[in-house]
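Next come the structures, one after another.
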Structure 1
């Protein structure tokens, strides 16, 4: 993805995850995200002003139509799984920055 904001990365990861779920013909999807802001945007509680994020949201909304049920839940960074994922991402970013 290159250089991106946290929110752009979160939307991009969600978009990819939904495409994978669709590929495996999932009917119901529960998405855990560590960005409370993004979850609230996805649920329509907050508006999105950023054009790039609006584009991601538009693509996600199109994909949502292919599922019987989809929901988004915020999971804090204190969650062990999120914490471990952050460590792995940071390790890869550090390795990429050394090159």
Structure 2
């Protein structure tokens, strides 16, 4: 019995859009991944202006929102993994923004 091994290739993001309900990421290979915005509370609580200030990192292996201190990898999106931030951490971040 033979088996072939394929090399796993990291998906690369090429564009991002955010609505009131969802984060959508276009990938270089033509796919689009959309997840509920509620998966990422910092994006959910961020203003439209701050959510629109994103940049690709790691040649598209992830997306960063510097104004919201949020980074999301494309592999995490494809894996269906919402934010792992604790409620305590989120509450501390929210309080720091209201000052």
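Read-outs throughout are calculated quantities, based only on the coordinates presented, and are distinct from any laboratory measurement. The model shown is predicted, which means the values in this text are computed figures rather than measured ones. Cβ atoms are built from the backbone, for glycine too; each structure is taken alone.
To test your reading of the models, identify which of 1, 2 gives 43, 29, 26 for Cα extents along the principal axes in Å when calculated. The read-out was computed on structure 1.
Here relative contact order in percent (Cα under 8 Å, 6 or more apart) was calculated and came to 22; which of the structures 1, 2 was it taken from? This figure was derived from 2.
Thinking of 1, 2, which structure, once distance in nm of label points 7 Å out along Cα→Cβ at positions 49 and 65 is computed, gives back 3.0? Before the final figure, lay out each step's value.
Values: 1: 3.0; 2: 1.5.
It traces back to 1.
Assign the value -6000, calculated as helix-only ellipticity at 222 nm (-39500 (n - 2.57) for each DSSP H run of 4 or more, over all residues; to 500), to the correct structure from 1, 2.
On the way: 1: -19000; 2: -6000.
It was calculated from structure 2.
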